[in-house]
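Down below are the structures I want you to see.
Every read-out reported here was derived from the displayed coordinates using simple, explicitly stated rules and does not represent laboratory data. These numbers come from a predicted model, not from an experiment. Cβ atoms are built from the backbone, for glycine too; each structure is taken alone.
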Structure 1
Amino acid sequence: MIKNDRWIKKMSLEKNIINPFCSKQISKGVISYGVSSYGYDVRIANKFMMIKKIKGITIDPKKIEKKSFDYITVKKYIIIPPNFVILGKTIEYLRIPRNVLVIAFGKSTYARCGLLVNITPFEPEWEGYVTISMSNISSRPIKLYVNEGIAQIIFFETKNTCDISYNDKNGKYQMQKNITTAKIYE
């Protein structure tokens, strides 16, 4: 069952599932964030990892090389060049209950500019700052505003809890504090 604004407010106050939490949608002069009718719009923080364009270097998800990235901190916005991918993270720290699955979608404001936002589902009992992949598929640079909305998350609650949660299996992205690249355990 998809959860509404009342459930999100209640769970955030009682269980601290979103921190910091904004109990209403803020939209005046900004790309909206906070509680919406059936979800929550998370914000993008001011630190990024931009994949460098280096001839002859292949990005291997099984062996990420830190030298493949530029680390950037900005004050108000970042310009994403055409055909570039950057990683960022949310301002909000999330704690997903055991009987909840969360999916996320990029904000339509950015999608209409050519910015694709990719976030994988948040499994039951996953916790941390969300690493977000953003791709500029347009032919022009895109301005991305920090401390403003980047994606909407939707909560799905079930009456039956899962047998094995993300926390139970010691998920590799559990409790991430920073932007996290791909991890493969051997």
Structure 2
Amino acid sequence: MGLKPDHWIRDMVKEHSMIEPFAENQVRNGVISYGVSSYGYDVRVTDEYKIFTNVHSAIVDPKQFDTRSMVDYQGEVCVIPPNSFALARTVEYFRIPRGVLTVCVGKSTYARCGIIVNVTPFEPEWEGFVTLEISNTTPLPAKIYSNEGIAQVLFFEADEECETSYADKKGKYQKQQSIVLPKL
């Protein structure tokens, strides 16, 4: 299994419609960059967010998530409260081939501001819009810029295909179309 370079990503997009919409090169014209990078793809965040709130003093429980813990917001800029987080989704829709696994990490521009992006791996044959968790670790409000880069996806191609893919096991987050809250 090895990390895959930019030309491999372009070929896989053409062969498998792996990323839509797809930016062939890294875009940097006054925005936080997105598109193909040396060994990955920088994804963008949409203008739709679910911002965590403690107004109802709910307990955060992944087995019984209280939807009152989130406030829906849409806009060009999202301000995440201090020591809080927001859920969002990517602009890009992914279709991961059976022999590929991805790891997604936050962009350094945001990390240097104390903003951490967490995304779990995209398993072989997973598809959908990616739900992003964006944490503001600072004691100050933090801005997130919609339709700009937020995280980088790194692609790893296996030496052989997995026995059971995400599609085979009918994963609970398969083909998600919106920001998806925790499911059991």
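When distance in nm of label points 7 Å out along Cα→Cβ at positions 18 and 34 is computed for each of 1, 2, which one produces 1.9? Matching structure: 2. Taking distance in nm of label points 7 Å out along Cα→Cβ at positions 26 and 42 as the criterion, the top structure among 1, 2 is 1, with the largest value.
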